[in-house]
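Computed from the coordinates by the stated procedures, all read-outs in this text should not be read as laboratory data. Every value quoted in this text rests on a predicted model; they were computed, and no experiment measured them. Cβ atoms are built from the backbone, for glycine too; each structure is taken alone.
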Structure I
Amino acid sequence: MYTGIVQSCRPIGSVEKKEGLYTFTIEFPDELLQELETGASVAVNGVCFTVTRIEDRKVSFDAIAETLALSNIQFIEEGTQVNIERSAKSGAEVGGHILSGHIVGTSELLSIEESSNNKRLTFEGKPDWLKFVFEKGFLAVNGCSLTVAALDRQKHQFAINLIPETLARTNFALLKAGDPVNIEIESQTQVIVETVERIMEQRFPKQSPTA
């Protein structure tokens, strides 16, 4: 379980790419190494990974083919900046919203609007999960809990606003148009939407076309 509050933005130290498997390392700061053990869960750009090795400050992870196909981890190189969050402990404050680290896929950054104090990022939404996204609702982007600022279902687009603190703590300041980001939808919203859909289907079943 994660809270959607990014704890650090760190560069990929090394990445070994094999067919269907990437092994990569990240050098963690001291505060994120405390009580970290092999087998622990860590969110990297919002994707839940298992720690496979710890050597000094270098923490290693494996990404299998399914994870690579679904996420922007497939594009990492040495030096790529990624958002990091350790799994939340029981009773910890939830500053964002509860995340599982199981993303639904990626979304392409379409445009960036900048002002003196913030940025607005507009993304492409995929029809299979955009129905779970609502204006002023929660959405996790690269593992960061954010509020949807605007939504255009006809264009399949949504936008988020970023304050200076978020830009300073995450990799959002490095994004450019065309970059993919990882998306995790809010689980309670998904349950509500799917429940309503099932009820509607039961009460108003689709009629088969007549011959």
Structure II
Amino acid sequence: MIAEVYNKENKKVGEVTLSDSVFGKKWNESLVHQVLVSQLANKREPLAHTKGRGEVRGGGRKPWRQKGTGRARHGSTRSPIWAGGGVTFGPTKHKNYSKKINKKMRRGAIFSALSRKFKDGELKFIDALELEVPKTKLLAGLLKNVSGGAKSVLIVPSVGSKHIYTASANISKILSIDPRSLNVYDLLRHEQILMDKNAVEVIEKHYRLTKERKD
């Protein structure tokens, strides 16, 4: 496949060849959904936590002697059956929400998302997507020229670019990501993707580790 390449003034300056196995895949909604759920689950940190009888403060002394009082025997006032005691089977911070996804599925979902973005015209290739100095103002001007007014933009510069990451850190809804660190969540949640033309080769080499079977 052939895609147009634009400069920082949004003028067409050439073309770039795209691999069909990366940018020409069919949209696989079930696979993308499965990988997306896995990615979000792996980021999730358990917040709810209740204290068990061993975590509640106090209760070290036996409330009364074992025999001779006529009352039920107890060893601690922090037993779950006491008011102010520990909680039985409550939520804890040790819960693991992670979901495993193999590399082939993750790679396939990334290819499917890239192909969908390219097909929908939401993936644009830029020649020399880099800044001379790490200035937010310069990046804002560049985005104004080439982003087409998109409210959220994902920038994929070439390997070795440094200033883009610094300049984009202070702009809301703008994210810069290394071409070797692509993920389904960031690809889908941004309205427009701006990719350096040199990043195409990096992506194809990095993610296409094994020969893909034809659909």
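With helix-only ellipticity at 222 nm (-39500 (n - 2.57) for each DSSP H run of 4 or more, over all residues; to 500) derived from the coordinates and found to be -4500, which of I, II does the value describe? Display every interim value, and only then the final one.
On the way: I: -4500; II: -9500.
Going through each structure in turn, the value belongs to I.
Suppose you compute mean count of other Cβ atoms within 10 Å over residues 47-54 for every structure in I, II: which one lands on 12.4? Don't jump to the answer; show the numbers that get you there.
Numbers: I: 17.0; II: 12.4.
The structure behind it is II.
If Cα extents along the principal axes in Å, for residues 15-54 alone is calculated from each of I, II, which structure is the one that comes out at 66, 22, 11? Provide the component values of the computation, followed by the final result.
Values: I: 33, 17, 17; II: 66, 22, 11.
Checking each candidate, the match is II.
Given a value of 55, 22, 13 for semi-axes √(5λ) of the Cα gyration tensor in Å, calculated from one of I, II, which structure does it belong to? Present the calculation step by step, with values, prior to reporting the outcome.
Numbers: I: 32, 21, 18; II: 55, 22, 13.
The structure behind it is II.
Taking FRET efficiency 1/(1 + (r/R0)^6) of positions 31 and 167 (r between Cβ atoms, R0 = 25 Å, to 0.05) as the quantity of interest, name the structure among I, II where it is greatest. Before the final figure, lay out the partial values.
Working: I: 0.75; II: 0.15.
Ranking I, II on FRET efficiency 1/(1 + (r/R0)^6) of positions 31 and 167 (r between Cβ atoms, R0 = 25 Å, to 0.05), first place is I.
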